[in-house]
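Please treat every number below as a calculation from the coordinates, not as lab data. The shown structure was predicted, so the numbers you read here are calculated from the model rather than taken from an experiment. Cβ atoms are built from the backbone, for glycine too; each structure is taken alone.
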Structure 1
């Protein structure tokens with residue numbers, strides 16, 4: 001028999017948007033901050049111009065409760081996001097127990113002169129101090145401008161499998177417990 005842990009809290013996968021305060025509270029949690037400031041890329045899901053779904057890994061940085069990323073102005077995702085700005089992001093780590101931050105929101109796309117400071121700072125999260133100067137020099141030589149994609153969350157969920165679990169797992173635990 002499997003008994004639910006008193007430390008675990010179910011998080012409903014609500015289809016409705018959350019309030020800004022609800023979003024901010026979840027994003028402020030230590031595990032969420034660890035994921036938002038760590039070296040792992042986000043996985044950005046959006047619909048391509050052909051209507052088919054896409055998921056891509058992409059570096060990111062945060063400003064308040066918004067998640068930002070930068071890309072080449074002619075990237076296919078730029079046109080697709082202008083047409084349909086609804087997106088989903090996943091940021092996770094592979095360690096056990098898994099930590100997963102799920103975000104749904106709306107993307108804004110804006111051309112920026114030069115290289116955004118946030119893009120350069122985010123790059124430093126995935127390389128050591130020795131590698132960073134050469135990477136920055138290469139980026140500055142390659143890009144004259146970039147497009148900044150800003151995701152404003154409308155819904156977030158943090159799964160840490162210590163204090164929060166998916167609803168389906170909680171329901172299964174209840175079924176097993178009731179079956180005795």
Structure 2
């Protein structure tokens with residue numbers, strides 16, 4: 001996940017390690033250290049995804065290579081079940097996806113959350129019916145249901161926005177009719 005974040009941050013502009021660390025913290029990497037960041041930068045450089053720029057002072061700035069742009073696009077557009085943090089990280093760079101790909105990704109994520117919601121609702125119902133409903137487990141299940149419902153509502157708003165973006169990119173026939 002750190003590779004996606006580094007590539008995404010360098011997609012916009014070259015950055016040095018200290019600036020990357022600060023931006024990673026803003027994106028939710030709560031404990032990114034230079035001991036994690038610099039090995040990742042070396043790994044990405046070795047793979048030819050990033051390259052150092054001419055040094056000015058003591059700080060080495062990095063930029064994305066054409067191969068790095070391709071890999072970033074591949075990772076960003078990759079499908080599949082994903083954990084919350086990975087989805088949120090990809091969402092931070094949705095500006096680089098085509099509108100149709102954004103919409104597909106949001107719908108896929110919504111379907112994953114619907115599955116999660118049904119699982120949590122069934123677990124709560126089952127534990128209540130079986131009389132195994134201790135207060136803390138039930139509270140946790142209700143919390144999971146509430147946050148998942150809120151996430152689905154949030155995704156519905158993002159999907160509506162993505163649809164308007166996609167419609168804006170579709171060329172309209174002459175005469176103004178769809």
Structure 3
């Protein structure tokens with residue numbers, strides 16, 4: 001069991017049978033009052049962020065979160081289908097709201113990580129960086145740096161990313177799935 005003063009930033013704990021992550025933690029001791037832990041916590045199932053104060057008589061169970069590799073198969077009408085990495089017949093799906101913005105970077109048959117709490121999948125973590133082929137982008141015109149030397153590119157998954165002017169159709173670029181931004185060109189088109 002964790003006491004209120006053992007909560008630290010990044011720690012996972014169970015509150016009212018729901019897993020939470022501590023985003024911010026501050027220990028407050030005011031005159032003539034009992035000390036409190038002022039926190040900002042995120043519900044890992046709903047994604048809701050709340051501010052909450054904890055007192056010295058409160059204690060928590062540490063959340064046991066498992067991370068297991070799974071395979072992303074395909075998406076159809078706002079549903080994303082996944083399978084067990086070793087057994088493709090064990091399939092399950094999630095709505096796009098459940099996966100979030102990183103869904104636009106998922107490539108069929110790629111490996112992702114499932115976050116499991118009490119044998120229930122509560123989230124999907126794609127790889128932080130993923131390599132995708134540029135499907136279409138306007139040609140970069142020499143001297144056209146009024147927009148900071150970038151242009152919009154449509155990737156093979158349908159996602160749009162701002163890329164430097166030297167990136168062309170057919171190039172393979174590395175994208176950060178957390179920020180949705182271009183990182184580097186991995187392979188030049190032949």
| remark: Computing relative contact order in percent (Cα under 8 Å, 6 or more apart) for each of 1, 2, 3, the value 19 comes from structure 2
| query | Which of 1, 2, 3 yields -500 for helix-only ellipticity at 222 nm (-39500 (n - 2.57) for each DSSP H run of 4 or more, over all residues; to 500), as computed? | reply | 3
| remark: Note: FRET efficiency 1/(1 + (r/R0)^6) of positions 50 and 154 (r between Cβ atoms, R0 = 30 Å, to 0.05) at 0.40, derived from one of structures 1, 2, 3, originates from structure 2
